[in-house]
Structure I
Amino acid sequence: MKNRLCKLSNACSQRRGYSLLELIVAMSLLTVVMTATSSVLRTSRQVWEAHEADLTRLQTAHALVRHIVREAREAREVVAVDADRPIGARLTVRLPDGDELTWRHDGSASRVLFARSSVSPSPEVVAEQIDSLEFRPALIDGSAYQPSRVDRIQELTVLAGTTLPRETPVTRSAVASVWLRAFGRNRKE
C-alpha cells in the first residue's frame, strides 16, 4: 500500500522540512527587518528626548518670567534694576511690608538666583539653563530710563532667554510685562 501511495502522489521522493539555504535566507531577512526596526525606534527616541529637552528649557524660561511678574506685581517700588543687560542682570523690588526681593542672573552658570530679605539674604537657585535675563523698565513720562530715576518706574518688561540644544543651537525667549500695582502710593513727588 505504501508503494502505491508513493507512486500516485510522488510524496515519498519529496523531502519534508527546510533546507539550510532556506533557513539562512529567512534568518538574513529577519536580521535586516529587526535592524531597520531598531534603528527607526532608536532615532525616534532620540528625537523625542531632544524635543523633551527643548520643552523643559522653554517651560523653565516661562515659569521664571511668570514668577518674576507675579512677585513684582505686588511690589511697592523698584529699588534697583540693571536695564538692558542680558548677562548678569539684577532686579530688586520692595514689597509693601518692607521686604525686598532680588533676582540675579548668574551668566557663568546659566542660572537665576532669588533672594527674599526677610527669609534669607543668601540667594537660592530659582531657574537653571537660562542664558540671558533682561529687565526693561518704562518710566511714567515715557522718557528713557536713567538709574537716578528708578523710583519713577511704572512698567517692567522681563525677558528670559534659553538656548535649545540642537545641532544648530536656537535661542528662544519668554517675555512678559508687569505694571507695578502700588505705583504712586507711598512715593515722594
Structure II
Amino acid sequence: MTTVALLDSARAPLTAQPYYEQGDPGPIVAALAHVPEVLDVALPFIGTLLGESAIDLRTKELVILRTSALLECRYCVQTHTVVARDAAVSLHQVRALRCEISLKEAFDDLRDQALLAWVDAVALGPGTPAETAAATLAEQFCDADIVELTLLVGATLMLNRFATSLGLPTSAATLQRLATEGLT
C-alpha cells in the first residue's frame, strides 16, 4: 500500500495535467502530482539524467540498478531490472547488480568494474575505498562522464528513498516480465 494516494488524471491538479496526456505517467509522477511546482522541476532533471547523453543507456542502467540494489529499493530494482535487460545487460550481470552473485563473477570488463566500484563507493559512503575507486574510474572515464555518473548515483539514491518511503507499486507488466525471466 502506498503512503500517499497516487493521483490519476481526474484528480491531478490542472498544472500537472500535461504529464497525463500520454496516459498513465507512472507512480513517480502520480505521487509528485500532489506538488506540481516540484513535479515541474524534478521531471526535467530526472529526464535529463536518464535521457540521451555521452553515457550510453547500458552504462546508466548499471549505475541505477546497482545503486537501487544497494539501497534495497524494491520498486527501482524491479523496474530497472527490466530496463537493464532491454539495454543489453545479461541476466547473469543483472543478478550480480542485484547483489545475488558476486560482481567479479559477472563483470570482466575493466570499465564496468571501475564503474561499479565507484557506484559502491558513492552509494555506500564512508568506509568504502573511494580514493582507489576514483583513481580507477579516472582511468576509464573522462571528467565529464565522472560528473554525470556521480550525479546519476546521487539522483538514484534520492529516487530510491522517495519510492521506498512512499511504497510505490511496481506495474503488473513489469512484475510479469520479471516472472518470465525468473527474477522476482
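I, II: which one has distance in nm of label points 7 Å out along Cα→Cβ at positions 46 and 102, as calculated, at 4.5? It traces back to I.
For volume of the Cα convex hull per residue in Å³, the calculated result is 230, so let me know which of I, II that is. It must be structure I, since only it matches.
By the measure relative contact order in percent (Cα under 8 Å, 6 or more apart), tell me the structure among I, II with the highest figure.
II
Comparison across structures I, II (criterion: Rg/Rh (Cα atoms, Kirkwood Rh), for residues 78-125 alone) gives the highest value for I.
Could you figure out which one of I, II the value -12000 for helix-only ellipticity at 222 nm (-39500 (n - 2.57) for each DSSP H run of 4 or more, over all residues; to 500) was computed from? Derived from the structure labelled I.
Quick note: the coordinates plus some simple rules give every number you see, no bench work behind them. Just so we're clear, the structure is a prediction, and the values are computed from it rather than from any experiment. Cβ atoms are built from the backbone, for glycine too; each structure is taken alone.
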